[in-house]
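Scrolling down, you'll hit the structures one after another.
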Structure P
Amino acid sequence: MGKIVLVTGGARSGKSRFAEQYVARVGKRIGYIATAEVYDEEMAFRVKLHRQRRPADWKTYEAPLDAHLALKEAGAECDAVLFDCLTLYMSNILCSLDSIADSHQNYSLAKEKLDVLISQARENQGTTVFVTNEVGSGIVPGDHLSREYRDVAGIANQWMARAADEVYLVVCGLAVNVKKLAEAME
């Protein structure tokens, strides 16, 4: 049964770097599932930074949608997989819909996609580290799409955190195992 680790934090908190270091410690053959699609120069720059940090021997799987298929392939070929990132994946799913008006339908689709990812991560033999953004700490967005994204991402993070064996919150480049702390308080 595969191990699931969730790494969350704000923008530029150091979460991806921590996740990269984590998989490098636990695996020899590393798979990197990239969910980003490059639509502009700013995103191209972000992707370039991530690529430059990754060792050349890590295998990259591009998976903006249906990422469970890439996770299955990576799990068969690698002993540790880094999935970067869950919130971008949720964004891709929302943006692929004809309409986002039905929140119940959006949550159901997100849950379905997440359940398949969790199931596949458990079927894999190694460790899967999911990176996600903590999106609910700011103001309430002014438009429906942004609110829907924030809500779906927040709920997806909660679902993944419940399934994960370890959950790390990264702040200012420092990681804290919040699942371990939460268990200690229960």
Structure Q
Amino acid sequence: MSWLSKIFSKKEIEQKANIVILGASGVGKTTLVRYLETGQPVTQDPRTTLGIDIRQNPITISGWSLSAIDVGGQELYRESLWSLGISQSDAVIYVIDGTVKPTVDNTSFEVSKFSFDYMLSIVEDSTPILILINKQDLTEVEPITAEQSIELYGILKMVGRSFNILPSSAKFGFGVETAVYWLIDKIHEAKT
């Protein structure tokens, strides 16, 4: 029996929680939600989320019913909807595109870093934050590692917060099991 069949099996729901999924545009937030909903690799790239997408069907994992709030990463939505999503959630999943690296004249990295810093400025210190360094499956472009992201994104300034940084592939589910269990554990701690 695979780990997916274990965590996605129909169990009696014991707890409920809302999670908001944030990140710059195109980092794989909706792909992550689709993977969590099905437990299967995402073969078609989903459309870019415009605005806010509150999933109709909760994600059932290990006795938890997680309602996912997928918020668009474009500047307009970041400024108008991120705080709304955060205010309605028990935890944050922040997705970073591991293929976006700092280079000379690279505005994509600057937007990614600014989005991360903005998220930190509006999330309460007590809210668990799971940081996924996504697109690790794109090995040909050598995505940044979780260790490299600590320096690039200034993650050490998060001391005192409940957070974790993990490599992942939202498309194929690499790293998702570890991430989900960590997140559920932190949500459970916060609720008890």
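Values quoted throughout were computed directly from the atomic coordinates according to the rules given, and no laboratory measurement underlies them. Treat the numbers as computed from the prediction; the structure is a model and nothing was measured. Cβ atoms are built from the backbone, for glycine too; each structure is taken alone.
In terms of distance in nm of label points 7 Å out along Cα→Cβ at positions 41 and 169, which of structures P, Q is highest?
P
Who wins on distance in nm of label points 7 Å out along Cα→Cβ at positions 81 and 97 among P, Q, i.e. which is largest?
Going through P, Q one by one, distance in nm of label points 7 Å out along Cα→Cβ at positions 81 and 97 peaks for structure P.
In terms of distance in nm of label points 7 Å out along Cα→Cβ at positions 57 and 137, which of structures P, Q is highest?
P
If helix-only ellipticity at 222 nm (-39500 (n - 2.57) for each DSSP H run of 4 or more, over all residues; to 500) is computed to be -10500, which of P, Q is the source?
The value was obtained from structure Q.
If you rank structures P, Q by relative contact order in percent (Cα under 8 Å, 6 or more apart), which sits at the top with the largest value?
Largest value of relative contact order in percent (Cα under 8 Å, 6 or more apart): P.
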